[in-house]
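> Several structures are given next for inspection.
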Structure P
Amino acid sequence: MCRLFTRVELIGLNTSVLQTLFSQVGRDLMQTRPESWQRRNALASLENIRAELRERALRQPLGWRL
């Protein structure tokens, strides 16, 4: 998978899908060549997914955080 996942796209996905996508993009990253556009897209996508997951965790009431 070489496409870039933006924050706007990720907002509409549920947390389970985001976690699965994070794992898939991470596996894809391992197959990229250094300095390739595929690697840059994968790294940016991972950061965007991580940021969306973090944002959701911060929005939960304190008693619901793990």
Structure Q
Amino acid sequence: MEHDRTYDEPSEVSAEEGEVVVDGPDGVAVSLTPDAAAETSQRLLIGAAKAQGQKLEARKRKR
């Protein structure tokens, strides 16, 4: 996946009128149904765990 920038601050999340609203960096905003938000949160947790593992492996290779 190509991207211009990696952000190190978490997004703000709120619930409004039965939707989950995510306000991210650079004015990114998205509204999700509760089900879509729950699935997205699971995918984010899995992705974060994989990325942390990759960082650890990269550190081990530098030793």
Structure R
Amino acid sequence: MDTNKLVAPSSKKAIENMKYEIASELGIRLGAETSSRLNGTVGGEMTRRLVRIGEEQIARKQRKF
């Protein structure tokens, strides 16, 4: 059972693109031979960026009120 359901399924491609873009920026080549530590580094950076984007959107909405 897949427990990682996307709230917006149309965002799947954007998330995949983000993953490979961040891996490239960090000099990590994703694939079966990549260690879980390096994969985790990419995932952690994705999380940081997505949280930052969410915080910025919340702040913009709060400024409107």
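Every read-out reported here was derived from the displayed coordinates using simple, explicitly stated rules and does not represent laboratory data. Being a predicted model, the structure only gives us computed values, none of them experimental.
> Quick check: -21000 is what I get for helix-only ellipticity at 222 nm (-39500 (n - 2.57) for each DSSP H run of 4 or more, over all residues; to 500), calculated from one of P, Q, R. Which structure matches?
P
> Given 1.35 as the derived value for Cα Rg over 2.2 N^0.38 Å, which of the supplied structures P, Q, R does it correspond to?
R
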